Every structure is written in C-alpha cells, then in structure tokens.
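Computed from the coordinates by the stated procedures, all read-outs in this text should not be read as laboratory data. Small disclaimer: the values here were computed from a predicted structure and weren't measured. Cβ atoms are built from the backbone, for glycine too; each structure is taken alone.
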Structure 1
Amino acid sequence: MTADELRDLSADPEAFTANAFSVLQGAADLLATAAGPEEAAVTREIIIQCREQRETVDEATGGLVDALVRELGLFPYLDGGALDDRDLLARETLRVDGVAVMHTAQAAVYARLMAGDNIVLSAPTSFGKSLIIDVLLASGRFDNVLVVVPTLALIDETRRRLATRKTGHKVVTHPTQPVGDRNVFVLTGERMLEMADLPTPDLFVLDEFYKLGDGDERAQILNQVFYDMRRKGVQYYLLGPNVHGLGDGVPGALRDEFQRSDDVTVALRFHDVPVPGEREAALIDLCRRLQEMTLVYCQSPESAHKTARELLKAGVGAPEPGLQSAADWVAEHFHPDWVVVEALRHGIGVHHGQLPRALGQFMVKAFEDGRIKFLLATGTLIEGVNTHARHVVVYDPRRPGNKKMDAFTFRNISGRCGRMFHHFSGDVWLFGKRPSDELPEVDIPILSQGDDVPPSLLQHVDLEDLSDRARERLEPFQEQTDLSEGTLRANVGLDLDGQIALARALRANPARYHGRLSFRASPRYEQLLEVCRLLWTHLGSRPLSSTYTRSYNQLARQLMNFSIKGSAKALIDEAVAQEPTADIDKLVTDVCRFVRNIAGYSFPVRLRALDRIQREVFTSVGMTPGDYSSYVARVEGLFLDMPLVALDEYGLPPELAVKLRAQLRPDGDLDGVLARLEALTPRPGALSPFEAELLAYAQAGL
C-alpha cells in the first residue's frame, strides 16, 4: 500500500479494524525505509493514527501498534500494564515522579540541559516543550529559575501548571511579591526589569523566543533581558514553535545551540474547504457537520465578532445552560447587545487580545470543558496558550494586521489542533491555499546589531560587544547634553530621538512647563492634558490611540473619566449615550482596548519616561520636579487597589474583586490577599453562579 492509502486507512476506525495487520505491516515498512524528513513525518502521522485506533483491535494486534509507537519513542502513549519488563523499564527511565513520562525527544533535550548546555529549541506545538521546564524544576537541581513569557495570559497558564507540580519552589508572578528560598519567577520582560531583588537565576527560560525579532517595544525588552542573562553566564533554555533557524547576524556560538525537532505527538489531517459561493455559507455548512470542539481562526476582533453574528443568524450552536449566568454577567458589566453575550448563550466563544483578561481565560476554560463548542479566536491563541481542539478551521487567510498568511503563522494555528493525551489526531480545515513559503529565520537584534536595530536597544549593549557600526550610530546620542545616558537607558524601548526632543522642549521653556508637570499626586485636568500632549507628540501616538481614542485631548478626558467612574461599563455607557447608533461590538472592543492596553500598559510606560525626563530637566535648572510614581501606579492598577487588579491574572476580574473587597482586604500585600482569596467562602447567595465559578477557578489555581 502507498503512504496515502495507509494514511487514509489508519484515520478511519472501521477501515483500520478491517485491515489492521496490513496497515501495521505497511507502517513498519515505511518506518524501516523512510529516507528523509518528509517520509519520516508521514510515517509518524500514520503510526500515531494507528495508536488512536488501538482500542478497536484485539490485544495481539494492539501489541503490534505498541511496538511501532515504541520505535517512535512515544513512551507516554504506551499503557504500562501491557508492556513486557524490558519495555516497562525503558518507559520508567523516562518517568519523572509527579510530572509525567517523557518521550525520547523530550528526554534528549532534558539530558542536555541537565548537563549544563544552553539550548534554543524549535519544535512543534504538540512536542511538549513546556513540560521540560516542569521536569527541570522537579529534578531539584535549580533553586531559582526565571521563566520569561511574552504575555500576561501565559503567566497565568504557566503559573497554574507549575502550582500543581509541588516542586518546592515559590511561584512569583508579580514584582511586589517577596522572594522565597527557592523560586520560579514567571514574568513578562517588563516585570522582570521591575524586580529590584531578583536573584541571579540558575536557569533562564524564554518562552516563544521568536518574539525577540518582532521589533516592537516589548521585543526590545526581551532582547535586553536575554542579553543580560547571557552576559552573566546564566544557563538558558529558549523555546518556541517551528522556525527554520537563527539569522546570519546571530553569533555562530548561539546558532550552534539551536536545535530543531519535527517530532510531533499528534497527527494532523488537512482538508481544503470548497467555497463555491459565499465564504460565510461554507463556514456555516462546515460547522453544522463538525461534531467536536472546533477552533475557528479569525484575523481580527472585528472578524471574530462578524463571524459570531453570522453563525448565530444561521442557527449554529444551541442554548447552553451552563453558560447562561456567564452571559448575564457579561451583559451586566459590559453591554447586553455585545455579540459575546448572545454567542455565549449558544455555546460559541470569542477570544481576542482586547477581551477582558479574566473573560478570555474563562473562554478557554469553557472550551476545554466542552461548554463552548466553537471558539472564534484571533492570533492571541497562537502565542502559546494551549487548547485541545479536535478541529481547527483556518477561516481567514490573513494574519493580524491584514498581512498575508505565512507558513510560520499557519503552522502555529494548525498546532492548536489535537493535544497530547486529549486527541491523538486532529483535522485542519483550510479556507484558501496552504502557504508555500519557507519557515522564517529568527533574528536577535541585540546580537546581530543591523542598521535596522533601533539605537534604544543598542544602548543596552556593553561597549566591548558593540560592532563598529553600532558604536558609530550611538555617537550622536552619547554626545548630546539634553538628556543623560542613565535616563535614556531607563526608558527601555522608547525612541531616543523622541525622548531628547521632549527634554529639549522642557529646557527651552522650563517656566512654562513647570507648573503643569510638577504635580506629585494626581494631576489636575489641565496638567493631565499637557502630559498627554507631550507623550502623544514625542513618545509615539500609535500605542496611545484607537478609534475610541483619536487624539491626546480624548486620551486626557478618558483617563480622567476612568479615574472617576472606575469601570469599563461606565465608559461604554457614556460612549453609547454620546453616539446611540454606534456599532456596539466595535465600541465595547475599543473601550476594552483602552482599559487593557492603553491605560493598563502604554500610557504608564510613557508616563514613567516623562517622570524621569522632567526630574532631570527641572533639577538641572534648580526647580523642584514632580513625582508621578503614585499616579502611575493608580493608572496601571486601573484606579483600583493594586492587589485587586492583579487578581485579574488569576482569573478574578476587577468587577468581582471589587465586590469581594471587604473579605480580601487589599493592603498592598499581594501574597496576603492571595492567602485570603484561597480561604474565602462567600455567604450563600452573595455571588451569581458565574461569579462563584470564577472564584472557584481562581482558588483552584493558587
């Protein structure tokens, strides 16, 4: 039989049962003769599909399946009770008590790390790259491990996973938490830089390492963190999805540490979806045919909302009793006409980067436990957040930013399909052609130092590590006298020219600016307006703007309103009152983006930079500077007590945290609040069923 015939027969339970011996014989022949990576990948897929059908055959035939699985090194897929002593011994050598049994490719990476090697691992989503972190912690060798992840969503997922391992490490996720004797720090790059008492780690882990080459502010911070760890000689483990390799500008020593594996643990089947007419009609027809959990990729929040409305209009989905309280809560705290409300009522979830954080976590949880059958998701779910969908539908042929779908993004999306120990195989349904381009190479700008690398990143490199060209590019910034090198370096990721221009503006007329910039608590409106104008003009308007926030005047007014009204709901209601015919889906999304991305991140980052700049300028001319630290903390904390907003990352949204304020007693001590949260038992009837579920979910993850 041909490989294609074996693939088809092994995927069909009835066909496999009728032809089991012939299929297994053909798979064994392929395994013995596979001449290259493509043939090996096809053979691996066939054998994994045979493993999925193992329960349909007798024990003797099942033993043949096990033999092929053993040859692939997939020992976690073997039932220990059915193995002979030799195979059982081999399987047990790959077991880590309290964690799992590793497959042989995982074990090889683990052995290298335990030997002290640095590894940059590129492997498929189903490989189990994160499990290696857990095994390293369980080994007892590393007292302090720093795990840097690109998003807050990954902090929660990683923290929850590690909390179940009981390795004796304290899991620290916030700069305000005190350090224990043995720690695993799970932080974003920004938070890592805020950790004043962070001990030098024994091991540094960077998840989704491809983001080093993204070129945005957060990528600059990741580059700085990695450079600092490497310079200090800390052992590192960088992990991420399949890429071709590291760029030519990356030092050869680091390229030698790069290891690529194509060893998958699930088999994916790809299907082209014929679209004779409207794409929406084809999607509706497909969704009606699919019987198991389905992830639908949409390129943007707008597309996800539009697709949800199309599915609801066509009657896809069914009333889900277990989601009615969740839908009621979302309607109450955001807007009853937001499509997310009606979608939830019918077992359809929406997930994108502008969704309130705890609500996004709930969407994934409800999808995992089967209450949500269809999850419409943007690129947020391809950045390491694990699901185990049986089907993935690549509905939009483009990626975020309306860019053409490339092979890297396509593989990441497809990798959300299937999951080790949940589905041995999965089906990927394609609207459009599969990308044919090569996988990318990842650049590490702080090491390659090309002409496109911003000076704001180069300034963090030690002089002896700078190329001649990089030194030349930094000279103008080192020779200017408007702003010190210390201030420029402290404002990580922000354009140096913009910072210097801002300082020059203040120096040109300090008397004019001093009255508006020397506040030491909360600014008056005219002071906040001046702050927003300066930030908008000099430090980048794009991260501060949206269709909801179109100017610095609007930014100032919205921040002031938010400080007074204190909730996204109040901002939404105000916006609807001003524009009754507004697109509710877009309006709610834009307000949530303002709260989460602008008020919660971009504005505080720039306000800290302005604080440092005005301190230096006013002090140099004999004026008393302002002190923005308390106001920055208030904005970043969404004008709530810090521990309350921090609970959003644990699955407890601010709206519920405020409701539980009396029991949580936020006093600035996050560990104390977490302890009170874990022990909290609300009185009967005090919480809605959805709120009670959120509380229980947060407590279970502590």
Structure 2
Amino acid sequence: MKAIQTVLVANRGEIAVRVMRTAKAMGLKTVAVCSDADANALHVRTADLAVPLGGNTAAESYLNGDAILEAARETGTDAIHPGYGFLSENTTFAAACAEAGVIFIGPPAHAVEVMGDKALAKRAMLEAKVPCIPGYQGEDQSDDALCREAEAMGMPVMIKAAAGGGGRGMRRVADPGQLMQSIALARSEAEGAFGNGDLILERAIEGARHVEVQVFADTHSNVIHLGERDCSLQRRHQKVVEESPCPIMTPELREAMGTAAVEAARAVNYVGAGTVEFLLDASGDFYFLEMNTRLQVEHPVTECVTGFDLVQWQIRVAQGEHLPATQEDIDLFGHAIEVRLCAEDPAEAFLPSAGPVSLFSVPSREGIRVDSGIETGNAISPFYDSMVAKIIAWGETRETARLKLRSALQATALAGVTHNRAFLLELLDQPTFIEGGATTDYIDQRYPEGFAPSQPATSTLAAGIVLQQILAAEQHFASALSVNKELRGWVSTGPVTRRHHFEVGDATFTADITSNSEEHFTVTLMEVSHSVTLQVLDTDSVTFLLDGQRVVLGYHQNDAAALMLATDQSEVTLINTDLIPPESAEDAQGGKVQAPMHGQLVTLLVEADQSVEKDQRLAVFEAMKMQHEILAPVSGVVQQLNGQVGQQMAAGDVIMLIEEAESE
C-alpha cells in the first residue's frame, strides 16, 4: 500500500482541527472541506488547502460524499479521514473511496455494516462468546412479537433502534401497559433518524456504569486494546464527562474486558481504531453494548494515559504499517478526565444555543489540553453539533486531574451563547463523582428538571460594577486629548459617590459607587458594602482585591452598558441601565459627549436645540485646578443637556447628546 502524502478531513470543528494537527506533525499535506456556514471556520484556516462544498446543512455539505470525493480528486488527496459522525460509519462512502483509489482511514465495510446494526452485532458477539445483555434481536419485528418477548423477559426493558445510537430510538419501559406505545414511538424515531425502524430489546441493567475499551487492529492480524474509559456521566444517553482509567477498575476486570473487546474486534476482522462499549453492573459483571467503528469523541483521555497519538496510529495502519506497539507495551499512567463544553441551556432542558462567540478563552496550563474548533469571533452554527470544545486534564492521581480540570473550567470564559460550564463544574464537585460512584442514570435522577446556576454573590456584582466603571474611564481617557495620567481618578472635592441602576437577568437593583482613587472603590448594593481595588487589567481578565481577597475574573464587554463577567462558577451579564441611551440618544449617531475624568463642569457654552459644528467648544471642565475644553465630536443639534454648571461629574458621565446632522 502506498504511503499517504495528502489527507482530506471530511469533517468540521474540533475533530477536523485535531486530525490536521497530527497530519501536519507527520509532514502530511492537509485539505479541509467546508459548508458556506463554515467558510471562515478554524478547521478551514488550519488546513493547507480548503474546498467549499456549498450549502449550510450537513446533507448539502459534510454528508455529500460525491462532492467530497470530487474535492479529493481536485486536490490530489491520497486518503480521507472521516473523523466521527457524518460519513465516518457510512459503508457506501467507504466503498466509493476505494473505487476512486482513495484510502479511507477507517475499518473495512463489513465490520462497519455488522457493528452498525445492533441486531447483527448482538448475534455476532453471541457467536464470539462475548458477554451480552439478555434480550431479543430476532428478525420478527411485528409489534406483537416485540411485546411478547418483552413480557417474557420481564420489566424493565430497553427498546433500542437496531440501526442507530446516541439515545435516538431508545426507550426504557417499566410498565407492560406502556409497551405498545413505547415500541411505536421508538420505531418512529428510529425510522426518522436512521431510515430503519427495526428494534431490539434488552433487559434493563439498573445502576450500571458505561465502560468502553479502546481497541486497535492492523492489516497484519494484530489486535490490541489500550485500556478503558468510564463514560457513566450521561444525559439522556449522551456522554458529558469521560475519564480513564475507570475509577473502580481492577487488573483482573481490565484483563477480562480487554480480552472480550479484542475478541469482538477479531470477530468482524476489524482494522483501525474502534471502541467496544460495555455495561458494568454493581456485581462486577459486564455486557456488550455496542461497538463504535471510528475514533471516539473521548479518545483524548486514552491518549493522555497511554502517551500514544491515536490519529497517527490510524494513518499508519491505513497505509499498511504494523501497529506501533504490542499489548505488552500498553501501560496506563496517571488519570485523565474530559468534559464536553457545549452551547446549550441547562436551565431550559439543555436546548442548544447558537450565535456569534464574542469571547472564548481557556487558560494555558500544565496538564490541560483543549480540543476545539471555535475561536473568539467565530459562531456556533444552528446547522451542526453544539459542542464548543473538549477540555481535558491529566494528573498523577484522579483527584489531581479533577482539581486541574475544575480550576481550568473556573477560568474559562465563553460569551455570546448560553452554555453548560456551570453545570460541568457542579458535576465535578458532586460527592458521587468525587468518590467515583456515578452510574449512567445519575444525571437524569439528580437533575430531573434540568440545572439552574446559583445566583451571583453581591461581591461578584460589585466587582462587575467597578470593572464597568474602569473600562468606561479607560475608553474616555483614550479618546480625550491632553488629559494627563496624573489627573485620572483625582477629584477636587474628594471622593465622589454616584448612584447607578442595574439589571442581572430578571432582577434590578441600585448601587452606590464611591471612587476613592483611580483603582480603589467602595460599592454598596442590597444593603451590603464591598471594597474593590484594581490590581491587573488585561483584555479579557481582571484581577481585583475584593474585600481583601485576590480574585481573577474573565470578562467581555458587549457595549458600554452590558458586561459579561465570568466567575469561578457561572457567568453574569451585568447591565447598567443608566448607560442605555433613550431613543433620542440612539438617534444621536455618535454625538454622545461625556466627561473625560472626574471633575467639575465650570462652564457650559451651549443650550438645548442649539446647532453646533464639529470641534466647537461646548463646555469647560476643571480638574486639579486645570481647565479642559470639551469639543463637539460631530456637527449637529444639541438634543439633551444632562450636565449643569458647578456639577461634579465622574469619568464617563454624559454631559449632553448631539443629534448628528445628515451629511449632504
């Protein structure tokens, strides 16, 4: 088999970027494909070449096998890596690649076909003597036959789509009276999702763990496993947190599960990366669940604890090489935990969220890996999966990994879309997870009504209020000419207290803000006072001494009135309603005249409804016994006067509004 020189990644997002990273490290040329919605996506900018597929939906782009093969022909591609999802388990596409003379970096079509059908897979595994859940996977698919088999099996039972996964076409039934309705619903869902309404039945294993084994095989009959992953923290059968190794694993159990996984792969003459999934019950018995014939989303935790690059292995095996290691070479060291940061609203039944990402930042720290296809300025598209990033932590112990991941998540900022960061932090802090006791039903039982983040503390709100004031001052100082740095924060009459009105969600409140200096403030809100001192201000994070304690907060300013503050547990959007201009101000089109610093308005040279020219003197401002002219930023008509002669004003306070004259 010829050596691969150019790899086209038939996918998008974080997995496309991740595959390209390894391909480039191997000296290979990379090709991206993209929909119209992804024209400026990170995976497009990462690749050496990019070919637009057109359209926005997956059917028009990433599922369009003919267009992808044409892109491969145009770019001289040797091999196509499908990532996961889309065409990764599509036997028709794999066959088309072979016909076109392009290497498909994936398993043989026969293995995909057998393992992609739960009924066929179950029969193959029973023949290979791999432990399976008692159930029914027969060819008689009539409702009567399914009801009869379920009742004979005993409640509760699981109804599953034979041709699918991911929780679609799946129902748990405990009441025999609900069987017929549940079968109809599962069949309808399966037909809609997979075009195949066939179902299988399995005895429901209550309180089980989801433990999967990473297997790898080459074309020379070598098959090994690389340990296990525990993916028990799931929401509606969708994985949320994954880790390796399993917290309750023993050497004997790992040997038994690993052997069963290898036999499962051998039974279908497997080649490449695959994952054999098991349910592990409380007694230590395990049962075959399914095999994913592709690279898994959660493969990074296996890479972290083995030290191997699984994508590199895929490419090497695809070009005919032997496996880079034997079973005796596989040793798990340390512990890795991964969370899926998704654009979704946990308080609204985890509904997906789409829109522009105004800020995405994860701290760069030792032991932290981030796989993402999103950067600040990108957008979460409504056409694809809602995952923003996978954040992975490695530590010498499980607790070290958990604490590292928790700390990294606390310092992560994501603005512009609703997301599940607070929910992930909550899970990492749950005693059940800390003790390694989570099972597949934990999230659904613990959060039956979804998850609502805790309300922000008044100290957090005070920090946000001060940050808003500081940012406003920075902006005004930057735009104000001839304002000496020494004058910033100086007030001739001493500290000035200002009252502003704020909104956080549905709540409104008033805060009194006293500026003692440029860096030190006292904020009183909800009958509580907080001392806030600025220490470090960066573009997306700020360090305060808050009531004597050092805190670091991420932030993003949408506009002068709205500030997103990322705390260690959740995000707060703070709106200063006093800075939201009335309709007349919105019409002013850049004619807002603001105080450049703390000081006194000593002279007002214009009146309401007066016409003014750009750069005309409007007022005189005094600070530290020095007077500063305030000039008109635009030509127009004075529409609103807020300032009065003799009034003490703070930096950013609106003196007047000018309705800009229309240009001729």
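List of remarks:
- Structures compared: 1, 2; top value of mean count of other Cβ atoms within 10 Å over residues 546-553, i.e. the largest, recorded for 1.
- For helix-only ellipticity at 222 nm (-39500 (n - 2.57) for each DSSP H run of 4 or more, over all residues; to 500) computed as -14500, the structure of 1, 2 it came from: 1
- At a computed 7.1 (distance in nm of label points 7 Å out along Cα→Cβ at positions 218 and 578), which of 1, 2: 2
- Of the structures 1, 2, the one that 57, 28, 24 was derived from, the read-out being semi-axes √(5λ) of the Cα gyration tensor in Å: 2
- Computing distance in nm of label points 7 Å out along Cα→Cβ at positions 26 and 618 across structures 1, 2 gives 6.3 for structure 2.
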